[in-house]
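Peer 1: Next up: some structures, all given as structure tokens.
Rule-based calculations on the coordinates, nothing more; no lab input. Here the structure is a predicted model, which means the values were calculated and not measured. Cβ atoms are built from the backbone, for glycine too; each structure is taken alone.
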Structure 1
Amino acid sequence: MSAHFQFKGGLIALHKSVCLLIPCCLALFAVGCSKDTSSNAPSATPAAAVPEWTSGYRVYVTNETSGDLSIIDGSTLEVIATVPLGKRPRGIHASPDRRTIYVALSGSPPAPPGVDESTLPPPDKSADGIGVFDVAQNKLLRVIEGGSDPENFDVSRDGNMLFVSNEDVSAIGFIEVATGKLIQTIAVGGEPEGVTLAPNGKLVYSTSENDGTVSVIDTAARRLLKTFKVGRRPRNIVFLPDGSRAYVSAENDGTVVLMDTVKNEMTKAIPLGAPGESKPMGLALSPDAGKLYVTTGRGRRVFVVDTATNQATSSFEVGQRPWGIAVSPDGRTLFTANGPANDVSVVDLASQTVTKKIKVTGGPWGVQIIGR
């Protein structure tokens, strides 16, 4: 009798366990089935644990090969967090209120120099998009549409629209931030890269690597106004604050091109070393816009251009293939992203010397600075 009771008790205990287990399994199954698997599904990362930020500035660096974002403290010059983003993060820009950082993500594999692109693996279009990173929370909130193979972009003055270069379809995409949707595509030259909004917010300019041109687009009418030649393989564009002039880096000519933004035409080419050896890439102005700093890729140097005379006044070596570039809010320090070296150079601009190289994860590409 006693043994029979224990056996029954065992059966009863087992029955209760199974009854508890089945609802749990069903709940987990339901959660798994409810996940959005669409190509533009929002994704998020846990908030990065970083020290409290009350003053100074931080440097945000996209790492193309490791797929993450390095956050550097501007006072200690140390990496304080590394946040996963997605595949191939490159272009990086802040919202007008500096509370959000947007990052271009792409599932198209990079083509190393000399490699036939037709031999590369097929692109992962599900990875294309624009990452939305919250500065206060130090986390990626979601990924919105970015068009096909987004590389670089700019943000409208009211923060409501992104203008994105879609490299593999030769177009500029208009992305509505609120809905996260691509609402307009405008055809431009082959392999568009640099995208910059004019200071008045009415025109957006895009470079075409293949065609050696700059395209001018009316942001309100959403139509192409003009395309003009600027030199071989133009990369990026930066405007003077009054909008009267702009500069374009022409990689294969070894020049930075001065652009008349009233007539929308090339004014002159400013030589920055021997073409082929010096390959102008990234552009950054000093806070007073008196100096233009230009990275030169495999040239390993940064050139300084006086914006009053439009002449190169000096240059200094910073590291291996510098690309992205930014200047601190006080104008004293310059940062360059040195892709193959997996580091960021810190330059004292008074002496024009590298004072430190900060190791990051893999293939640093873009640099964005935000101050408190």
Structure 2
Amino acid sequence: MTAASPLAAYQQAIAQQGFTADAAQQQAAQCLQACFDALHHPDADAPARGVYLWGPVGRGKTWLMDRFYQSLRVPARRQHFHHFMRWVHIRLFQLTGTPEPLRALARELAADVRVLCFDELFVNDIGDAIILGNLLQVMFEEGVLLVCTSNQPPQQLYADGFNRERFAPAIAAIKQHMQVVGVDGGQDHRLHPGVAQPRYWVKEEGSSALAAEFQRLSAGKVCSTAPIELGHRAIQVVQRSEQLLWCRFAELCDVPLSALDFIDLCDRFSAVFLSDVPCLSASQRPGRIARGTEDGAEQVTAGDRQLPALSVHDDSVRRFIALVDECYDRRVPLYLEAQVALDELYTEGYLSFAFRRTLSRLQEMQLQRFKQV
């Protein structure tokens, strides 16, 4: 049975599922409906255009995009942005030696899908930025329609990135081929009341709520303390079963793991437990000028770039954000035991903007409506 069209699904959610009417969501649903109609009625007055939904956390962007995806009757793929980029990097490596590899990849994608939906478009890696600079344009030229969500408008993507001019063609392609829609109804819908299901605890002397929860969920299952392998790196564990993994924060976030490693983690385990989470806030250190060693101690114009003013914990925070994103997108519960309360976990640092999404997602994980093991 075909799912309701995007606008009909939104109207049903208000009428039958207790959703609160939201003018920004209504506008976004109408834009998705126009895209849906143009895709399924080729004789429409206007050709189908992609839709770029952006706004603060918890405004319903992903829910709206998923309703659009579920309603499609044309070949489509729905992925988190990290998953999409993993596929891109793998295929580009496999296409080594192929003339115009980005064009070949775009044609392969176009032969497989008419519509690509991905969640959380956020670019902070120079490798991704350089690839996307040209890939999005050739994807659109090959007939792939893109619908995505982001916390940032297109012009702010990779805003402080090195060699940002290499990403500029991607921004131009988005503005040319997609309708940019702001979704900000003024409230974080993830915070709406629900039945509590605590998955975050402040560590207390002499007891561990996280340990008790792990024991409850692993009762009757074979457990081990043997390390696991992620990205050819042995990761020490506190305990693990076939479905549950318990590690200390340092083992997953203080070592050079990537979003791809966390994808692998969520492929293998249905719940992740993380203990010894420190307070992640710290004042930012002064930014520095980066230059090649051949420049010596003298500042020169060519090659200089300002490094971001990171705090002492921010490399670990980046990995923690990637872990939470992957767990949330895959509906893998993340159980945490920390030194401080959730709203005190990260209040100061270079990644404050990105952490807003993380905090909102962790808050939703404290409700029963988030998937349970």
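Peer 1: Suppose mean count of other Cβ atoms within 10 Å over residues 93-100 works out to 15.0; of 1, 2, which structure was it derived from?
Peer 2: That value comes from structure 1.
Peer 1: Name the one structure among 1, 2 that P(r) over Cα pairs in 10 Å bins from 0, in percent of 5, 21, 29, 26, 15, 4, 0 was derived from.
Peer 2: 2
Peer 1: While we're here: Thinking of 1, 2, which structure, once relative contact order in percent (Cα under 8 Å, 6 or more apart) is computed, gives back 11?
Peer 2: Checking each candidate, the match is 1.
Peer 1: One of 1, 2 was used to calculate FRET efficiency 1/(1 + (r/R0)^6) of positions 205 and 277 (r between Cβ atoms, R0 = 25 Å, to 0.05), giving 0.35; which?
Peer 2: The correct label is 1.
Peer 1: Suppose you compute helix-only ellipticity at 222 nm (-39500 (n - 2.57) for each DSSP H run of 4 or more, over all residues; to 500) for every structure in 1, 2: which one lands on -12000?
Peer 2: 2
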